[in-house]
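Read the figures in this text as sums done on the coordinates, not as results from a lab. The shown structure was predicted, so the numbers you read here are calculated from the model rather than taken from an experiment. Cβ atoms are built from the backbone, for glycine too; each structure is taken alone.
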Structure 1
Amino acid sequence: MAKRTILLVDDDPDIREFVSFNLDKEGFKVETAKNGAEGVELCKKHKPDLVLLDVMMPGMDGIEACELIRATPEIAHTLIAFLSARGEDYSQVAGFESGADDYITKPIRPKVLVSRIKALLRRNAPSEESTTTMIQSGNLRIDLEKYQVYLGEESLDMPRKEFELLQLLASKPGKVFSRDSIMDRVWGTEVVVGGRTIDVHIRKIREKIGDDRIKTIKGVGYKFEE
């Protein structure tokens, strides 16, 4: 079985050495970059399974690098997790808004890091149970194989978490998904995100597909209507 490739982007050489050693020990292939711009180029070159991005870096920081990866079609759906010493809510919201799949705070605990990486990779594995490749509602089409959303003939730019949240809601029109259920199924039980993160993603989806398709059920969660 081929090794999973992790791209580590951090300006601190000690962090790069420490994380690379621990991931290599767990059987991962590790590529490293010392800044955001170099990280984006190596992401295009190696097509890693996951990118670990430091937030604060000189030149192009992690937020900019994440946004650029999400805006580049051939690598847009790469898994991205931030590594940051900043654990404030607003920093995490900014990270998720830029398209990240996870946000891991420093100091790094090797066992926790490996656990979070494996959880992300498991959730990203293709499901053998599902045979549906397209969800359609009116002029809205969700292509599950291509990770692409279309509104009429227009292709919408939708980062991974927005796509997975829309896919979840649209998979069962009329069903109310609680916030806890959304967090569990889109972000996973091992990823700690606040309710505001879900609201931000819902707002961004509504901006792209219209306000009338996703309804807020106060005190409970959200549902998709045909």
Structure 2
Amino acid sequence: MSDHLLENLDAIKNRIRSACDRSGRNPEEITLVAVSKTKPDEDVVQLLKAGQVHFGENRAKALEDRMSSINDEAVHWHFIGNLQTNKIKYMAHRVNWIQSIHKKKALKEVEKRAGEENRVIDVLIQVNISSEDQKSGCDPKELESILKYAQNLKHTRVQGLMGMATFTDDLEQVRPEFKLLRSLRDEYLHLNGGAVDLKHLSMGMTNDLEVAIEEGATMVRVGTAIFGERNY
């Protein structure tokens, strides 16, 4: 069993700590979601034994398979990919977080499927903060309506917002996008109540997690820097 995964995990934790030190934040505020796309179960198990409990997948079938093969209640499973409503039924029995809700129809389906399983699923509303057509997420103007709809749900809890910034080496280009997500969260804090509690901001990945933390991220989603380049 290779040590590189544990070294990579430690390196990411050090980056998180350094970013928190610079911005006067507590590293305990940051949840690291290790995104294991296409990597073998053995890699996930190794990190789990090292204390990493939040894992993400961006494909519904990959998540379904992973949850089936790693049957450990300690794991918090996150779905972070483009969400097709008809795939929710395959993850509702076990997924803990769905980070990519972008319309009322998806919320309605999560509520239905979670109710059938007598579970509560935490979700984030994904907002398109980069204005790129290929990026998923609701238009910022749609957010208020989605949150108001979510307030009365029983099996679905909206815990915050998620955003994907422009993929670029120019980190100052992504800073305004992260600022936008935080400002939207702050703008709609008055809608907290019932099933809505906007306490999380999931933003920042391998290349830009420091900027995201400086701008208020509470979750960062890291794949490549932990697991290496994905296998296609």
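Below, the figures for the structure above:
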| read-out | value |
| --- | --- |
| Structure (1, 2) behind the derived value 31, 18, 17 of semi-axes √(5λ) of the Cα gyration tensor in Å | 1 |
| Which entry (1, 2) yields the derived value 13.6 for mean count of other Cβ atoms within 10 Å over residues 147-154 | 1 |
| Comparison of 1, 2 by distance in nm of label points 7 Å out along Cα→Cβ at positions 19 and 203 - largest value held by | 1 |
| Which entry (1, 2) yields the derived value 21 for relative contact order in percent (Cα under 8 Å, 6 or more apart) | 2 |
